[in-house]
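What follows draws every value from the coordinates through simple rules; no lab data is involved. Note that the structure is predicted; figures quoted are calculated from it, not measured. Cβ atoms are built from the backbone, for glycine too; each structure is taken alone.
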Structure P
Amino acid sequence: MRSIVAVDWGTSSLRGALLGAEGAAIEERSFARGILTVPAGGFPDIFQTCFGDWMTPGTLCLISGMAGSKQGWREAAYCACPAGFDDIAAHLEWVEPGRIAIVPGLSIDRGGVPDVMRGEETQIFGALQLLGLDNARLVLPGTHSKWVTVTNRKVTDFSTWMTGEFYALLRQHSVLARMMPEADAAPDTAAFDQGVAHALAGPGLLNTAFSTRTLSLFNRMATDALPSYLSGLVIGEELKSQTLPRGEPVVVMGAEALTARYEQALAQLGVPVQRVGAGATWRGLRAIADTLG
């Protein structure tokens, strides 16, 4: 079977793996060479420096992430949903035909307003492979969380939630920041749960966020617990906007600490969780390569 070099080239980091036949990484590398660090015309040289020794004759490299953006190596046009493995494979942007290609992101139009993802689609397809799923509801938490619906192995719907960014803005640049410690203490699970519960019961974040200030003013919550409480508020706000039938599982993908928080929050809604780690990216790229035959 053809050797595969899988690359995840993001805004701030560059990761790569040499993959075996089943999609597992034989060797992995990571560099602080995200697309924002690459000078004009510098992508080929950086790629060669980082992964050139893996690119033996007959090897295929697939690259996901922001390398396909307008600021990246080569713009890969978004693939419209619904989209599956074969649709992604048909829309690869070939840098070197038959040798190096960039995976397109996905787009969806909802009432004349577009939404997009770039990089997450590869993780999603990898999760389907790892868990043996044809249909799934997934969430990829982060600065901009993605909620995704997969039907018959195609992404049929998704939406973006600026939860992580709003947390950072409130935590660092609002009046609430004055009540909090400069550095976060260890996560406070009780305060987080209280924040989630208040968000789920409240009228909306524009109202509930102010409770972070008043709980401090009336000495009803310790200063060190406030960041965890605020995190619960913003994540709870995200969750209450989703359609989540009780008892139906959600696949949660991402960093360990953040996926643990989402699992804790979803438990308040009676929603079980399946967690998938960073290896989903490699498995997704392997699956796309297999689709090419």
Structure Q
Amino acid sequence: MDIADKEPVPGSEDLDLSKKAIPGYRRVLSVILTGLTVMFTASVLIPLVAVVYGVSKKGINQLKFPTVFTELPPPPGLTEGGFGHAIIGTLITLGVASVIAVPFGVLAAIYLAEFGKGTKVAQFVKFSCNVLTGVPAILCGLFAYSIVVIPMGNFSAFSGGVAIAVLMLPIIVRATEEALLLVPNEMRQAAMGIGATRFQMVASIVIPAALPALITGIVLALGRAAGEAAPLLFTAFNNNFWSHDLFQPVATLPVLIYFFSIIPYKASQDLAWAAAMMLVAIVLVFSIAARFFSRQKSY
């Protein structure tokens, strides 16, 4: 008897039907999940696009070059002026914050990823970073106010940098730790196999291999901190003059936007929109730079 003449096994028809139905079911499920993905992506992008569009629409017409970079804010009610001193103050506070947060954050991440893995100290540091990530920015400002402003007796760019550094620190620690953990263990083993010490292996092999991702984390932390006004209200405060002294109050873009937006004069409010446009541009530059570094090969 030929195989083709054999009677079908009972129940085999149901198996054949189920096998034919599975691809169709998967196609429907794929369409549904794709639609949900598009919907949730749009729910994230629409507010971002709306904010950028709204700020750009109202701020781009108020950006009068080079006035905004070379002049001080006008007295209330007048129209001519700029906020160059606030741009400089923002860069100063971010610079101070980077000098404080980057070394401590990178060294802490190196300890977590390379030397203290699995220890109680490492677990405590990770827990502290997780808690610090969720702390409101205004509390970081109050912290810097209590340990820097009160002992010094005045507001200053330095105290503003300390507050911003507290915001940046957990982001740098977690990003750097993840970057170091992505480096293959084979590279570590090869370095140790040729006689390198643990310190030499980390300094010469692991850190250079993770450098692009490490820089990405630092740039993202700067972008996160650049738009914070609450910590700076308690630390750097504000002024309406050119100031380059680290131990004197300085103007920053977020604080200037806050003060000028509540002044009941259209000219001041227009200047606040222009400053908001400039701040959005700075944050976008940081984000694009982070994207650029993240695309570079680490190893």
Practice task
State the single structure among P, Q that was used to calculate relative contact order in percent (Cα under 8 Å, 6 or more apart), giving 25.
Solution key: Q
Problem - Given -10500 for helix-only ellipticity at 222 nm (-39500 (n - 2.57) for each DSSP H run of 4 or more, over all residues; to 500), calculated: source structure among P, Q - result: P
Practice task
Given a value of -0.54 for log10 I(q)/I(0) by the Debye sum over Cα atoms at q = 0.14 Å⁻¹, for residues 53-140 alone, point me to the structure among P, Q it was derived from.
Solution key: P
Practice task
Could you tell me which structure in P, Q was used to calculate Cα Rg over 2.2 N^0.38 Å as 1.43?
Solution key: Q
Handout entry: mean count of other Cβ atoms within 10 Å over residues 189-196 derived as 11.8 - corresponding label from P, Q
Key = Q
Exercise for the section: Tell me which of P, Q gives 6, 27, 33, 21, 10, 3, 0 when you compute P(r) over Cα pairs in 5 Å bins from 0, in percent, for residues 173-212 alone. Expected result: Q
Problem - Given 17.9 for mean count of other Cβ atoms within 10 Å over residues 157-164, calculated: source structure among P, Q - result: P
Practice task
For structures P, Q, calculate mean count of other Cβ atoms within 10 Å over residues 165-172 and state which one comes out highest.
Solution key: Q
